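Q: Okay, got some structures for you below.
What follows is calculated from the coordinates using simple rules that are stated; it is not laboratory data. Fair warning: this is a prediction, and the values are worked out from it, not measured in the lab. Cβ atoms are built from the backbone, for glycine too; each structure is taken alone.
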Structure P
Amino acid sequence: MRSTLPCFLTPKALKPELPLFVFLPGMDGTGQLLRAQTAGLEAGFDVRCLAIPPNDLTSWEKLAKRVVNLVEAEIADYAERPVYLCGESFGGCLAMKVALLAPQLFRRLILVNPASSFSRRPWIAWGAQLSRHLPESLYQVSSVTLLPLLASFGRISESDRDALVEAVRSVPQKTSVWRMSLLSKFEIPTEKLQTLERPTLILASAKDKLLPSLTEAYRLKQTFSDAQVVVLPESGHTCLLETDVNLFEVMKSSGFLEAKSELPVV
């Protein structure tokens, strides 16, 4: 039975001896679009992906608390287990909320084209207001029509393109409008983010047509106490679906992974 609360999708084979990698998805909330990265990540992590029910209309605060509760349940038997928290787009905003709510739970923070710049794209806010008044059938058509802004389709396999379209279509109009309203109001004071003393990796797509992700990445880098930016020069907003992007290798080549000598023995 489908959960009525945000929950973690889990792989068939659990790997409790490895660090826990928690992924918070984009606005579709399905958790299914991590599929292109799962095999790579499972080389070094025990992966969990948040799935938000399609009719979920909860606040940032309630979503963040739910994620914290889920992580605490995962590490209940081993409190020293390293946890990497990763958020993409909408999930990047949620990841910042979660990390501030319970910084003691997380060893590393990864932000992928975080949508924290949403309010600085007025035309998106206008579109959100317009979509509120569209008939459901017309809304479904318009949401798919706008996909070229979201993704660089030439860099994504056919099966992952189909998965993206399906994920976008799965979000009801009311839910989409609600999540865009959350993004339009998203704000965390600089002084709060400065208190988050966790190594942070920010991935920014240079060819993001939806959001000014490159500018936002460098703004956040100046805000966090310990952050580095990796620029993906040819990528669009949904970069984790692109065949040439391997998140695990990006973390590895950036020196972002903890050395084995730093990890506790399970």
Structure Q
Amino acid sequence: MSIKIVYSDLDGTMVGARGCFLRRADLAPTLEPAAALHDLLAADVTLVLVSGRTRLQLSEAARIFGADGFVGELGAVIGWKYGIEHEILRGAMPPEFGGNLYDVVMEMGLVEEIADAFPGQLALYDPWHLGHEADVMLRGRADVAEVEKWLADRGLPWLRFHDNGRLPAAAGLTPDGHQLHVYHLMADGITKGTGIAADLARRGLTPDQAIAIGDSRSDLEMAPFVRQFFLTANGAHVVEDGSPDNLTVCQGENGLGWVEAVRWALDA
């Protein structure tokens, strides 16, 4: 069965160094990603961006890269027709909470409580948290299990704390020299993978007709919902504790690894 759709993470995968689509990890310019994207579009294979970015950010990116739609905010927002139409998924968010999750969390003062409970470890990822609807972005260095236990003890077991990977060293380091991570506070039952599943169902496609490409731990959650999952070389460290059966680790980092996955899809 041929591949009909490619789900691609954006930051660290499709775009890498300095957020540029036309630079390798060593900053040298390259046209390989552009050529692969051209061939993907020419073959009429659908591209869908999968990211922690917001609906408005991804609507613009979809137009630039020729993507038909997106799965945003780590699976909580699905867009199609270049983002003209969209759906926000609530997951396990209790029905008594009206409005979107971002507003609920901010009105509760939960971010301040988390910062107090984990001093020096977590803070809003300012200004990139702005514009989010279904999740809250934080940055820092924290143990996911500890934060989720704290949330459950706080009476919020329906909230999850997702690690979306390391930030570039230029974004800052912890006092002990570790790279900071970006985290997403969001409703249980929502991942990039469940977002893909919802998008595939809406399109009338099956997992065997799809591949996914990523570079972070949250991207691994896409693997069970597609035929083949590709991890760019810069994300190889996330499979230390085991890997999905359909995983391929690319030789290239960032965009060059992305090219390998796209070429596989075109050959499949």
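Q: Among the shown structures P, Q, from which was the value 70 of percent of Cα pairs over 11 Å apart, for residues 74-113 alone calculated?
A: Label of the source structure: Q.
Q: Given a value of 0.75 for FRET efficiency 1/(1 + (r/R0)^6) of positions 162 and 202 (r between Cβ atoms, R0 = 35 Å, to 0.05), point me to the structure among P, Q it was derived from. If you can, show how the numbers build up before the last one.
A: Details: P: 0.75; Q: 0.95.
Source structure: P.
Q: OK, next. Quick check: -11500 is what I get for helix-only ellipticity at 222 nm (-39500 (n - 2.57) for each DSSP H run of 4 or more, over all residues; to 500), calculated from one of P, Q. Which structure matches?
A: It must be structure P, since only it matches.
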